[in-house]
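What follows is a set of structures for review.
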Structure 1
């Protein structure tokens, strides 16, 4: 009867809620799954290693399952996978040499021994061979033996040389090495190097056992190897560099064709180039990466022609794991690859990837043929303030204009005043490291290492204006090495940094007066001249202070100091130790700050080079969070950029290993609280939900009271930005009962706000 009453009351509750709202303190990983490199059929599942991520396809119900640090995996950036039929587990090897064992029910056991072992030898794993309950890892120093059933490393054969590939046949282990083919009897102590012998001097990159016969391959051909005397006999001539062993079939990838060998006398050549392929004996088909980067099954007919059995599947996600630059605008996350000016030249595809409502849009891609030089390392983008479909992108190879996701025009030394960074006018180095629209739709851009046009304006009517200054010269020939991070503050000043060790510096430009101000010396409040190697970024907080990210930590520039010239004081925030002494430490002293973002509550998110991400309180004195890869699902400790969805509080981290996000407890405050913008989620709260309830749309420092239907005060507090979190407990810490609860709000100055309702069902 009581349940019916609650349900009837729900009909009276008006709820404006996003059904996809994410819970506070939860993480999401946005992985690419486009570049399939390894495929492992495993009974009713097919495991796929793609773009260093993992997913599976269920052959029974056609469903897809992704695996990452937010679900079951211990790490990220996977290099190899191998399925053990006997143990019914998948071995997952990460780039850092961590190992997970995943069973078909989705349970993971971590084996960290190889990752944590301190070794002078190169740990690189070149291939994996599975036999019985064991996985044998061919490494750059020997062989690592993993017991997949007992979930442990059982042996390490440190042989002192690289092993490309290995197999076991007729009681012997055979190694393909740069020294030739090495043989060891498995009944002997193979930890003893003396129990290994060379049987063939040829260098092979792979060796396999097919029906008790040894086959090996190099870049030119496939051979049969006599296991006793080491003689080789040419089996098939095929120019290739990669061979895989998949369910008793040797598959060799040629430049334009593929060889599939089932036994010494049964082999076929297909006039098709594969990048990833595996044989599935249970389904009697092959699996491949098709032209659309999807997992697709196929059979080979009697004429050696490929006949697809399925259309192909792939999880939703971006195309690349490149997110060097992030920007949130109009409820949409825009990104480009980055890769230049962040410490090194990475040669990343110059991709533009856009996330909206959990769906990805990839802008026109692979433009090298169109522009007739490299298209890579795009560094910055901005959206036309009057046209959300119009975008400019700056990168290592010039300026790009897009509309509706398609390239409109490419600007370089041939059709604009933009200049190359090299004396030979190389178009691969027209360094446009930052772009920014002003309110009048004029585009501002920075041309690093140009001869004369460093700070440029491209007007809304298509005219170029140079605002070059001698202050922007690195020497007499070139402008500053890495001018980045164009940013308009609330005063209308155009700020940017030079993120270069030769002249680490800070600038602002008064666009209305054509005046440039320069900061090349940094003195703190204690009178200490700071020695900087990098000035990486700048942003503004809710109080109008400028925050500068440097290699020695964050600096704050108060508005009163902006125009003091050589007398300018940069503040290093002092955080009391609270240990009974009067000592204090500089905020994040010595931490290399790569990016800064301010959330709706005025708190600062600091991304770092090697130290993960920090969240610092609005008053700058409290460390709220410090996320690193080992204590959170954060993909990497190298943060390249941070962007915040101020409507939801979701904080996005672009790292050198991809994109992830954290659902924080702060949103941008509303100027006015109304019944249309103040709501709670989840609502109704169903019996299976165990998390907190989030109330958003609040004004800054709003008073919030949770009251029962009969007027009893349950909880009260102040908003965090525009958000209030209720843990569903009362003032005594007890979980509340089922019922309808009223959320009453008031502004910080006492004016009455609005009321919303929350239904809790138990």
Structure 2
């Protein structure tokens, strides 16, 4: 008899009882250089050549052929889009199949991470679609944001996802930029609070033991929200002080207070250095100064852009793709997304001595660590039947409705035209290019339900009111976010259509006019043949002519705006009796807006970004320096609608703000209290906002800065005392020596319901 062979001991990295650090160290010690580099690679567009067939199903023969070296892979990008899109069950089955291949068919059996876009819900077939982030900014409700991103994480994880390329914590200071809709607005404090909430929703306690949460990815690091000329990916020209106080602040807060695990570098350059090659930004600030222990992912194709990308010019910082890879690795980019363009050259670069293998180990280790913490080595699969039951379920739909309700912002309401009294109306004309179309904005999936404004109104009134409809005019031909070519509408046809819409309006008691943007006129410009930034903020096409024509009928007109960025609607503001700003409300658009029109709900949203009078008023953000708004010849310098502004169907009265302590030391805290009373006839929401101004300082400071807010609901006649904390963090800034300090002196504390001076009451705090 042959002697029995001794079984090989289980490798340490396979032992879940050991610490993550021990498992990572053991696994790295067993990996070849090629296997390490494989963890720094991702596959997205190449799925069709490497992992799936033309129907989007896993193809084992393709996988075996492409990965015959058995080295493995770091991530798979957006499996939900395979074969033109996978529903919940299909995607869960696909991720299981792909995962099983890498676990069972590679030498070390390292699982892959699946990442997805989750900007305002999982961007996939059947995923629940919430309002765009700019709309969520209007809610001023961090708890709501936390809950909806928790639901987003739950839907994504059920389908096999482990990482969300969300939230966007860019501060949007350039309204011409097509990606404003992806942000929470123009204010760093508001963005930071909602960013923290989003991270906590995605990650939970970051143990991931419940298989209901995913890794959050903060993007775009950094200063992506104020591009030169308003065009996507353009250079950002700001000082280090502005960079730190405005653009880096939400990232730092979401990392330190939210615990975000991943960061995505941005396309833009700062001071001549693209973020993907910026060692100061990714190593000195992010890792050394902020003690970040997670991992940095590249934006899609951005490492290639360090060299050249014909469809977007490129940065010409590197002479070829190997050098681009070297620059990104040395800067601290852990993994290249979405496809292996440059990082496969790392093996050669290490062998030539350009890069050290120890640096590769440093970059691979945190990605392995989170694969362990996600539990992927022990339980990498999901239940397709459970995914089908959960995704897009009724409870999630109700949350989407609540979010849409809280987003709606009332900008104008002359003579209390809204809410409408159905007893006094026989016929409503619903007119406009956005009245009966699906509008979700960028990075959206295909929800199971969607209700247009027209359908929402018809569902609300039933047969009791005659509802007429006409498109009025077009914004563009088509209007798909994905479609590259943007075709302007035909003016001659639009004029005929407007004339027909006028006839409809004349038959009605009241007109609801749905206008604004569509998904082509405000979107990410990701290539020269796919643009979305604008040189104007005016209504596109003949929408202003439609406004004039409907107004000329003399019929009361309520305007409903759907848009991804602020629009300069001066003409509309003069013509319409009431204006609602909706941004993009998600799948429950029609239902929520119909409820607001007829008073079933009371709108309580506030503007998360300033609406300027024209493109010539840019920059228009409220927290400007004292000398920045001196005035214009022949025009008003004030915004059309200010940051934080929003009306209600009721009225609120603010008492005088009171400081808990009016004199504090530089390291001490206090609080401001204010009594808020609902003096109107119905319940409503109000957002109590606190702004601070440093009266005298070593460098110039903004005229006011949001430093606290709380959304409250009050019944008619109810009074509530709201207390907002003031800490050294709220008072500190980067001084003349670039030290983050609180300087002694007087600070003006302003409390009210918008950033406008006339809406604020003031008291004085002294810091000794």
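Among candidates 1, 2, the computation of FRET efficiency 1/(1 + (r/R0)^6) of positions 146 and 266 (r between Cβ atoms, R0 = 35 Å, to 0.05) that gave 0.65 used structure 1.
In terms of Rg/Rh (Cα atoms, Kirkwood Rh), the structure with the greatest value among 1, 2 is 1. Out of 1, 2, choose the structure whose coordinates give helix-only ellipticity at 222 nm (-39500 (n - 2.57) for each DSSP H run of 4 or more, over all residues; to 500) equal to -500 when calculated. It was calculated from structure 1.
Where does the value 1.00 come from, among 1, 2, when FRET efficiency 1/(1 + (r/R0)^6) of positions 226 and 610 (r between Cβ atoms, R0 = 41 Å, to 0.05) is the thing being computed? Before the final figure, lay out each step's value.
Working: 1: 0.20; 2: 1.00.
Among 1, 2, the structure yielding 1.00 for FRET efficiency 1/(1 + (r/R0)^6) of positions 226 and 610 (r between Cβ atoms, R0 = 41 Å, to 0.05) is 2.
Assign the value 0.50, calculated as FRET efficiency 1/(1 + (r/R0)^6) of positions 386 and 666 (r between Cβ atoms, R0 = 30 Å, to 0.05), to the correct structure from 1, 2. Answer by label: 1.
Among candidates 1, 2, the computation of relative contact order in percent (Cα under 8 Å, 6 or more apart) that gave 13 used structure 2. Here mean count of other Cβ atoms within 10 Å over residues 466-473 is compared for structures 1, 2. The highest value is that of 2. Name the one structure among 1, 2 that FRET efficiency 1/(1 + (r/R0)^6) of positions 114 and 594 (r between Cβ atoms, R0 = 30 Å, to 0.05) of 0.20 was derived from. Only one of 1, 2 returns 0.20 for FRET efficiency 1/(1 + (r/R0)^6) of positions 114 and 594 (r between Cβ atoms, R0 = 30 Å, to 0.05), namely 2.
Every read-out reported here was derived from the displayed coordinates using simple, explicitly stated rules and does not represent laboratory data. Predicted, not measured: the structure shown is a model, and the values here were computed from it. Cβ atoms are built from the backbone, for glycine too; each structure is taken alone.
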